[in-house]
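Before anything else, here is the set of structures, which you'll find just below.
Taken together, the values in this text are just the output of simple stated rules run on the coordinates, not laboratory data. All figures in this text were calculated on a predicted structure; none of them were measured in a lab. Cβ atoms are built from the backbone, for glycine too; each structure is taken alone.
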Structure 1
């Protein structure tokens, strides 16, 4: 899958997860609305749908990892953008395993530059880098159908 497609899917995923997080809307409905508004290629829709469902299905585990590797930032006090960028990246390289660690971290930092505060890229990079280093930089399991 092309880099551009994956980046578009990550942006769509972040927009969806952000709305779910701050407004408590249903993830499927939010994603479908964003898809309809964007007239995106099917590959973007498919990968975004995969990421949203993966993050939502593993949210408890993802949040536990974030709490552990960013202990100075309580999850509920962390910026919602940063929290969701971390969830996406950790899902991609730790749980799904289909994205190389360096790629997931670089993509997360790019999302943080686009959507976060001035300190977001450094924060996201620090948390993900620490997590990757502690886990030997490899994913926990491999994705099945992507």
Structure 2
């Protein structure tokens, strides 16, 4: 199933192929995501980037050795988190069509989540150490 994600000003359009009719969403509570977005990143896990309209309006920021964060250089909308070793994009769910169905399935960097908010959904939770161990085992 294909969907389109757009930035706030409409300068950037991402065509994303979703693996399933109901896609899983994860919350990342790491300090970098919270700093980047002003809160946890709620991201879709199963999307494949098929095309980009107006790629010249995207700035990629290398936030670590293993990842880049993309944003619209016109309006500042956060567009993606790109995990370089896995060649994998994660897209903020707010970019996508509101008619899509999602399941909030897991939370990562749960050990960095501040006390001032909490989600009521029952999810699988991973600490930062567990996340790194998971990705290292896949290489």
> For which of 1, 2 does FRET efficiency 1/(1 + (r/R0)^6) of positions 37 and 77 (r between Cβ atoms, R0 = 30 Å, to 0.05), calculated from the coordinates, equal 0.45?
Replying inline: 1
>> Given -22500 as the derived value for helix-only ellipticity at 222 nm (-39500 (n - 2.57) for each DSSP H run of 4 or more, over all residues; to 500), which of the supplied structures 1, 2 does it correspond to?
In response: 1
> Thinking only about Kirkwood radius over Cα pairs in Å, which of 1, 2 has the largest value?
Replying inline: 2
> Thinking only about mean count of other Cβ atoms within 10 Å over residues 13-20, which of 1, 2 has the largest value?
Replying inline: 1
> Hey, distance in nm of label points 7 Å out along Cα→Cβ at positions 5 and 117 derived from one of 1, 2 reads 1.7; which structure?
Replying inline: 2
> Any idea which of 1, 2 comes out highest on mean projected area of the Cα convex hull in nm², for residues 21-60 alone?
Replying inline: 2
